[in-house]
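Engineer: Below you'll find a set of structures to go through.
Please treat every number below as a calculation from the coordinates, not as lab data. Remember, it's a predicted structure, so these values are computed and weren't measured experimentally. Cβ atoms are built from the backbone, for glycine too; each structure is taken alone.
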Structure P
Amino acid sequence: MVELTPAIGELLDSALADGTPCLLGSATKDGDPQISPKGSVAVFDAKTLCFWERSSRSSLAHMKENPRVVIYYRNLPRAKDMFAGGAVRFHGRARVVDDAATREKVWDKTIQAEKDRDPEKKGLGILITVERVEELSGKVLMQA
């Protein structure tokens, strides 16, 4: 069972300020991979991550073609007591938010530094339903 804890939320909320933004791994339907930094990854609820997509470039196109993604977080000094190697991967399925209330909730969970980069609020809310959480070693910590 996937249960994203408040402690995970705190780590993700401080990732950009700590200089360790999360990385989003995505791929086209044909498997062409891409990695993009995402400074606004947050816990949306106990089974879902979210982020504010403000660039609307290749990672967005990839997610629309192929919803399977991975979020990679690594911060050895902050996470060493929680995850082996100070790293954790969140595997799941991404989707663009299509209703105003949920989009607003994603915006509310977005850290101020990322909001400041989109003052006109033109970005998109992205939700990721987490299916598996694993340590750097590949050890599965949680699975849906």
Structure Q
Amino acid sequence: MSSTSTSGSIAKSARSRSRVVVFAGLTALFAGLALWRPSDTGIPMCGIKLAAGFSCPGCGMTRALAALGRGEPAASFKYHAFAPVVALGAALAWLAILIGFVTGRDLLPNLNDKRATVVLLAFIVAFVAYWLVRLASGTAP
């Protein structure tokens, strides 16, 4: 066996292990969010809000995803408007990994692709802009 095929096998094995971990984590996250009812009162869960005193760009996302998991889209949108986008992305990643396990095909997008980079950057810009609007208007949780 050549060193090229050995290193290729090791890389494929590492990808497989990481995908199993991501798949298991997403499955647990989906189940937890569907069952959990986070409180609007008490100590904030956000470390940035606790330390700095202001909301981070993702503040409200956990409660928004939990509300979405319980089938409460209006409550979800109130907490964070990007929750449906994040949930859809997580669900598509979960499905792509599952299909990959069954078929042996790699369906996850290559994040080094220029188009994927542009889409991710656009999402980040919109996410931060939404956060700034929420901070300025006082509607951030």
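Engineer: So if we calculate percent of Cα pairs over 23 Å apart for every structure here (P, Q), which label has the highest result?
Structural biologist: Biggest value here belongs to Q.
Engineer: Please state which of the structures P, Q yields -23500 when helix-only ellipticity at 222 nm (-39500 (n - 2.57) for each DSSP H run of 4 or more, over all residues; to 500) is computed from it. Write down the numbers at each step before the final one.
Structural biologist: Numbers: P: -6000; Q: -23500.
Value -23500 for helix-only ellipticity at 222 nm (-39500 (n - 2.57) for each DSSP H run of 4 or more, over all residues; to 500) corresponds to Q out of P, Q.
Engineer: To continue, here is another question. Which of the displayed structures (P, Q) returns the greatest value of FRET efficiency 1/(1 + (r/R0)^6) of positions 26 and 114 (r between Cβ atoms, R0 = 25 Å, to 0.05) on calculation?
Structural biologist: When FRET efficiency 1/(1 + (r/R0)^6) of positions 26 and 114 (r between Cβ atoms, R0 = 25 Å, to 0.05) is computed for each of P, Q, structure P gives the biggest number.
Engineer: Something else about it: Using the calculated result 2.9 for distance in nm of label points 7 Å out along Cα→Cβ at positions 66 and 82, pick out the matching structure from P, Q.
Structural biologist: Details: P: 2.9; Q: 2.0.
This figure was derived from P.
Engineer: Looking just at mean count of other Cβ atoms within 10 Å over residues 50-57, which of the labels P, Q belongs to the structure with the highest value?
Structural biologist: P
Engineer: The value 4.3 for distance in nm of label points 7 Å out along Cα→Cβ at positions 18 and 74 was derived from one model only; which of P, Q is it?
Structural biologist: Q
Engineer: One of P, Q was used to calculate relative contact order in percent (Cα under 8 Å, 6 or more apart), giving 27; which?
Structural biologist: P
Engineer: Continuing with this model, one more query. As an exercise: distance in nm of label points 7 Å out along Cα→Cβ at positions 106 and 130, calculated from one structure in P, Q, equals 1.8. Which structure is it?
Structural biologist: Working: P: 1.8; Q: 3.0.
The structure behind it is P.
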